[in-house]
Structure I
Amino acid sequence: MKIRPLIIGPEDEQRIRRAIELARQRIVPPDVVTALAMKDKFHVSLSDRPEGAARTIVSELVVLPIGYHVAVSFEQQPAGLCKHLSVSVDEVGKLPNIHSVQMIAWAYGMKFTPETTKMWTEEFSPGHDAINIVELESTT
C-alpha cells in the first residue's frame, strides 16, 4: 500500500486563497447546477453526464505537493451559495483518503466532517475519479 503524505505550506495556502477568490467571481448559476445534478448517486461516471457537461462548470485548480489535485467552484443551489471541492490524486484508479480530503477541506475554509458533509465520487476523465464535497457557504 502506497502512503501519500499531504503537505500544505505557506505558498500552497496563498494559491488556495487565490483559487477561492477567482472561483467566487464565477458562480455556477442554478440552471446549470440543476441540469447536472445526479441525485441519489454515490458514484457518477462519465457516461452518467450529458455530453459536454464537464465544460459547463468553471473551477479553479490547485495542485498540492505529492500529487493532490483540488478543484474549487461556487454554485448557486436552492439552499444558497455552496462551495464545491473536487479532490483527486495523480494516479489512475486511486482516490485520496478521507483524512486528506478533510484536511484539504479545512484548508479551503470548510467545516467538513465525513458524517455530515454531502460527499460523492465522480469520474472526471477515463480512469480518474475524485471525491466531491459540497458545503453551504451562505443562504440567499
Structure II
Amino acid sequence: MWIPTLALMIPIIALILGIAVAMLALYLNYRKRKEMFALYHQERMAAIDKGVELPPLPDTLLTDDGKPVSPYNPRQHLLKGLAWLFVGLGLGAGLWSTFGHDWALFSLILIGAGLAHLIYYLVEGRKHAQAIEQQELAPVARS
C-alpha cells in the first residue's frame, strides 16, 4: 500500500527540492551582489565626502562569477565549431548504428551549428585573430 504512494511522491519531492535549491542559490547570489554594490557605493561616497581621490572600480564588479572579463578571442569560434562538428558526427554515427537513418538526421542540427562557427571563423575570425596577434607583437618588436 505504501510503495505505490512512495514511488509517486519521490520524484515529485525531488523536483520540488531541486527547484527550491536552484531558487535559493539565485537569491543568495543576488543578495551577495547587492551587498557588494552597497559597500562599493558607501566607500565611494565616503571618499567623496573626505575629498579623497576615488579608487577605480574593480573589473570583477560587473561580472557574475567574480572573474575578470577576458578579452575577445576570435579563435573561440574555431574551437566551438570543431567541438559542435565532432559531437554531431559522433552522435550521428551512434544514432545511425543504433536506430537507423531517421534518427541520425537529428545530428545534422549539431553539425550545422559547428559548420556555422567554422565558416564564421574562416570568413571573419581569422582576420580578427591576425590583427590581435599583430597588436600583441607590435610592442615587443619596438623594444
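Supply the structure label, taken from I, II, corresponding to helix-only ellipticity at 222 nm (-39500 (n - 2.57) for each DSSP H run of 4 or more, over all residues; to 500) with the calculated value -7000. For helix-only ellipticity at 222 nm (-39500 (n - 2.57) for each DSSP H run of 4 or more, over all residues; to 500), the value -7000 is produced by structure I. Out of I, II, which one gives 22, 16, 11 for semi-axes √(5λ) of the Cα gyration tensor in Å, for residues 48-103 alone as computed from the coordinates? This value belongs to structure I.
A value of 13.4 was computed for mean count of other Cβ atoms within 10 Å over residues 24-31; which of I, II is the source structure? Here the read-out was taken from I. Match the computed value 26 of relative contact order in percent (Cα under 8 Å, 6 or more apart) to one of the structures I, II, and report its label. Corresponding structure: I. Consider the structures I, II: one of them gives 71, 59, 19 for Cα extents along the principal axes in Å as calculated from the coordinates. Say which. It was calculated from structure II. Out of I, II, choose the structure whose coordinates give P(r) over Cα pairs in 5 Å bins from 0, in percent, for residues 32-71 alone equal to 6, 22, 24, 21, 14, 9, 3, 0 when calculated. Considering all the candidates, the number was obtained from II.
Where a number appears in this text, it was derived from the coordinates with a stated rule and is not lab data. Keep in mind it's a predicted model, so treat the numbers as computed, not measured. Cβ atoms are built from the backbone, for glycine too; each structure is taken alone.
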